[in-house]
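Visitor: In structure tokens below, several structures.
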Structure 1
Amino acid sequence: MSTATTASVSTHILDTGVGRPAGDVAVSLAARSGSGAEWVALGGSRTDSDGRCKDLPELPAGTAQVRLGFGTEAYFVSRDQAEARQDDTPRARDSGVPFFPEVAITFAVTPGEHYHVPLLLSPFGYSVYRGS
């Protein structure tokens, strides 16, 4: 929960390639006090079966910029292996290494505001936006 001196962040991931939430994706959180400051790793979490990450660490007072990191490579490899076991098509068998092994999103924050930043993910593209 944010206070007057801090912002808060939440996220979720939707795998638009298969039309469902992306579960068990590693999410890291870092913060800094401005453009020239060093990034401070705050920790992370994993998405649940609904693609949501509900327990990200709190932001320290004075945070001006946030970076969310998404470990997409392990997710895609796991997803492709599961698909290959169910579907013996060349697409499923020959997926290989994901084009985006990780996604890092950096955004500015204002104290007292909540920032929900969803990631829409597919094997060859992604999109983010400020949600509610």
Structure 2
Amino acid sequence: MSFANPDDAGLRTLLDRVRTIAVVGLSPQPARPSYRVAQAMQHYGYRIVPVRPLVDEVLGEKAYAHLADIPFAVDMVDVFRAAEHIPAIVEQCLALHLPAIWIQQGIVHEDAAQRAQANGMTVVMDRCLLTEYVRLKTE
């Protein structure tokens, strides 16, 4: 079995359901893609929760060192980390019973994505959250 992203209807449903997005690897540097994507999604009405050690806040939101440190519900995890970190992030998501993970464009880890899907998570991989949001939701 190989990994497949949700179709457009599934992506729309996910984007409609999500309100709070934990962004793993969110950079405090405005020039970085993670910052630009998170800032735009914040503009579109999503609550952004930075997950990055050694940072106090990004985009006016308190940052947390780990997903497990977030003291409230998260609807989706958006990942801006290299592929070798994806399995550990998926394991954290599964341990926390998080419903969805979005692995940003250019990041691929088939085994981890399949494991997350097999355990009931909605998984999007190798796609840009902002690009898909604009394509599907701002027509």
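Read-outs throughout are calculated quantities, based only on the coordinates presented, and are distinct from any laboratory measurement. Given the structure is predicted, the values throughout are model-derived calculations rather than measurements. Cβ atoms are built from the backbone, for glycine too; each structure is taken alone.
Visitor: Tell me which structure, out of 1, 2, gives 1.7 once distance in nm of label points 7 Å out along Cα→Cβ at positions 65 and 105 is calculated.
Guide: Working: 1: 1.7; 2: 3.4.
The value was obtained from structure 1.
Visitor: 0.93 is what came out when Rg/Rh (Cα atoms, Kirkwood Rh) was calculated for one structure; which of 1, 2 is it? Can you show the working numbers first?
Guide: On the way: 1: 1.04; 2: 0.93.
Corresponding structure: 2.
Visitor: Taking relative contact order in percent (Cα under 8 Å, 6 or more apart) as the criterion, which structure among 1, 2 has the greatest value?
Guide: Numbers: 1: 33; 2: 23.
Evaluating relative contact order in percent (Cα under 8 Å, 6 or more apart) on every structure, the highest lands on 1.
Visitor: Continuing with this model, one more query. 1, 2: which one has mean count of other Cβ atoms within 10 Å over residues 17-24, as calculated, at 14.9? The partial results should precede the final answer.
Guide: Details: 1: 14.9; 2: 19.8.
Only structure 1 yields this read-out.
Visitor: Now a separate question. Identify the structure, out of 1, 2, from whose coordinates helix-only ellipticity at 222 nm (-39500 (n - 2.57) for each DSSP H run of 4 or more, over all residues; to 500) was calculated to give -10500. Each step should come with its number before you reach the end.
Guide: Values: 1: -4000; 2: -10500.
Going label by label, the one that fits is 2.
Visitor: Which of 1, 2 yields 1.00 for FRET efficiency 1/(1 + (r/R0)^6) of positions 81 and 113 (r between Cβ atoms, R0 = 30 Å, to 0.05), as computed? Please report the intermediate quantities before stating the final value.
Guide: On the way: 1: 0.15; 2: 1.00.
Working through the options, I get structure 2.
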